[in-house]
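Following are the structures in question.
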Structure 1
Amino acid sequence: MASGTAGTVATATVQARDLVMAALPGPTLDAGGESLLRDGCAGGVCLYGRNVVDPAQLLALTDSIRAIVGRDALVACDLEGGHVWRLRPPATHWPSAMAFGAANRPDLTRRAATMAAREFRAMGIDAPFAPVADVNDHPRNPVIGTRAFGSTPALVARHVTAAIGGYREGGVASCTKHFPGHGHTDTDSHHALPVLAHDRTRLDSIDLVPFGAAIRAGVDMVMVAHLLVRAIDGENPASLSPAVVTGLLRERLGFRGVIVSDALDMRAIADTYGLGEAAVRAVAAGCDLVAFNAPIAEARKVHDALAKAIESGRLPPVQVAASVARVRAMRRALNRNPRPPLEIVGDPSHVATADEVARRALTSTGATTGWLATGVHPIPGGVVVIEFDPRLPFADPNVHAPPLRMADALRERLPEATALILSPAEWVDRAPEALAAIAGAGRVIVATRNAWKDERQRTAIAAIAETARQLAVIALRDPQDAMILPGAISVATYGDDAASVRAALAWLLDGVPAPGTLATGLS
């Protein structure tokens, strides 16, 4: 092999490494993951639930990654707050973006983002892949929901800007997503390709507003979604579209930071193109980083596909060099930020701030405070609480049980209460038991999780409502659940994180008000 050819191959291999953000199979760096990194097949890693046990373990894992890749290895993780959360106690679990929108205190959003960033940094995480800049103005959006700050562009822009400032102060890279806007879709791109059929006027006046604000605020990264945006490119998904990535984001909006693809293993992309080809198309479109959640063998194929495309000239040398320069500059800048001690994780002031957000966010959709407050105890017939959790059993290593359950927390305060925690699939078999307890109860509480899109929960709630004398619904995820029983006593928490559960209990038991403003429309 001629020396020039060998040099070209070597350069292509190194450049391809800097474009790849791979996934690892477990909580430690096993032989396969270590080999992937030592062979220079990835310059960054995105962590998932299966990689996380506790803060000390996480720091050991991120340190082991850097020991191989280098101090400026990029370590990211989806840490939006609410149900998109990978960390485990004692790390502070922040409420969802929509909870911040319902509280509507941008100063609080910024303070929380700074605190969160310091915890991330202490555990070796550089980028939380947040804040979400989608405007969730489709009430039945199946994938965004409480991940968005709200349903109006001005509200979302305010809080996106605040969060970016907080992340910068805390020393991590901010990343707005899902460009150019996943808020008005009725399809989940994890499973199929959503289509945005609206025109440029709507795109400019709604979807792009928070992204423009983020760019002006100095956001570090923008994540491009797997959407077909007909007003821009009617053939290619946004993440693989030069018209969207380069034409709209880079040239028209003037973004100069790092552009990252959404996970390329999502079925909207992987089923059509395959990982390797999708990665090449994403970089050709203008993405600087490609992310995916796939086995080690697949990560090697992605790196090889990119290296071959660079070597052959399919990916233009000038474009690749610019992408690599942007990624390396961001990594170097992050590496200069100090790392707080691990002891900051779960700091009491952080937990208190999370509680403040959750209390301010709590939104009543037809109730008074203190429904079970002291003064009405003992309640004749007692109290029954039924909590539905569609995730049961927790078989997916990326999904963990919530650290605080509504039913358990209520029973701790009211030991005489009857508490049932059910998978919606169990209702048919457990209904006689549950309804018998409900029939004699003085007060009944139903804690729901996205019941609006789960027929099994809706069927159960209808049966419970027919039997219960007095019923309150606690919407632990999407506030759309409040519409299942219009006019019923209900409260929305926007999440089932511990702070949001504690806020709901304070409303039920202690007469604490629910001052939040509904951050999305209900239908």
Structure 2
Amino acid sequence: MKNKILRFPVLTTLLFVFLLNFSACLKDLDTVPLDPEEITSASVYEDPAAYEQVLAKLYAGLALSGQEGPAGRPDISGIDEGFSTYLRQYWKAQELPTDEAVIGWNDGTLPDYHFQRWTASNEFVAAMYYRIFYQISLCNEYLRETTDSKLSDRGVSDQIKADVAYFRAEARFLRALSYWHALDMFENVPFVTESDAVGSFLPQQTNAANLFAYIETELKAIETQLKAPRSNQLGRADQAAAWTLLAKLYLNAEVYIGTPKYTDCITYCKKVIDAGYTLEPEYAKLFRIDNTESNEIIFSIRFDGNRGRTWGGMTFLVHAPIGGSMVGADFGVNGGWGGIRTTKQFVAKFDDPSGETDARAMFYTTGQSLEIDDIFNFTNGYAMTKYKNVDQNGNPGSDASGNWVDTDFPMFRLADVLLMYAEAVKRGGAGGDEATALGYINNLRERAYGDNSGNVSSYDLPFILDERARELYWECHRRTDLRRFDLLTGGAYLWAWKGGVKDGVATSAHLNLFPIPAADVIANPNLDQNDGY
């Protein structure tokens, strides 16, 4: 069983890094800023604890926005710091261009996400891109500073060397995760590893085939170097996290490189399925503050309302869906931001949107219209109640002000793996079978329905796409799923305000990828812009 908590206490700066101390748990962030001019790698690593401390920043890079909480010294510039966090940007990029979410804010070019009208000058697309490469730069720097030769030169103990071997594998996993996000969203991106010298140089651009091969090779190389499934601290990567990421890479291989790899997807899904994870008996608990106890979650992004404050991440995902007649206290917070809702096309995925039949239907309908006549009016469109800053008994999170959220974000969980297995089998992958896949699907539906009344006797690919929507909505899968089914753009599937029209219109296929930010293309002559931009 995984250790319960992982924490980030002391903060400082190392080049792009500020240090967060991984003590027994990751849920503690006390900032102690130091003068960055006085800090070098030599001085930082005088303390053997620094190897774990710097690793913690790599994980914090997925959750926090900068060097002070909740704001003050941002990691990246060019956008309001509250908007800039990795998870907040990733969620918007994966959900807002789809049928699962609309947002009622008119900040800059934000509406262009749902309208599918973004350009190479969109500041939100740029923030996602720069956040990815900031994260990659942190991982690269950590790997440069933890080589065997540097450890030997510093005279560290054998125990530190053994620990750092695990830490390096985790850093490589986190880098592979970000490069997968880059592949999935941008495809043809600049490519840099720890082997590239630090200094002024213009990175070369890679392509989808090479980046796919790199991610695959990296994940396979660290497979035996990571800790065994469910044996690492909660929030830290283990072998099952790498297997899940490989399964996701293979499931989408036909999109990325034109070559199906569904058999490989099944192979790695089975590794995860056989690793001892079990479905959480109550679906709602997966999205509450006590989801730390769940044996379904494979890899999560950790949050803490007292010691890891941010205007992004789960603070965003709990506050932003609250508005209209909704009461913040019901969600463990002090109020709502009146932002994100869903479309009627997504609501229609459920036979009964009340939640009385399928517990996954978490819609708030009082005072909300199903139709979205005005996308900027929060009461247009059903609201969602999926994420809450309360435990399963209704007790609120640790922050007394009600601003900051304790709930962790479930990036990878067993339900996704079961559905990937079923899809890969249906797409012709070898090594699995439909009877087993059907059993996995019905396990999920029995949890949702409370009995076998929702069970199905067969399934096809459109059913899997809809079932993934019902099970995994607002968990950053939908854009990738729709693209895999060739429904993200074009006119085969329309939803409210796709293309900027109330009933939806066809959009251009070039929008299956986001553009390289115009500023980066101008600054680096090695980069070619994605087609259509």
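The value 4.0 for distance in nm of label points 7 Å out along Cα→Cβ at positions 260 and 372 was derived from one model only; which of 1, 2 is it?
The correct label is 1.
Thinking of 1, 2, which structure, once Cα extents along the principal axes in Å, for residues 92-243 alone is computed, gives back 43, 29, 29?
Derived from 1, not from the others.
Figure out for me which of the structures 1, 2 the number 0.6 belongs to, where distance in nm of label points 7 Å out along Cα→Cβ at positions 180 and 196 was derived from the coordinates.
Attributed to the structure labelled 1.
Quick note: the coordinates plus some simple rules give every number you see, no bench work behind them. Just so we're clear, the structure is a prediction, and the values are computed from it rather than from any experiment. Cβ atoms are built from the backbone, for glycine too; each structure is taken alone.
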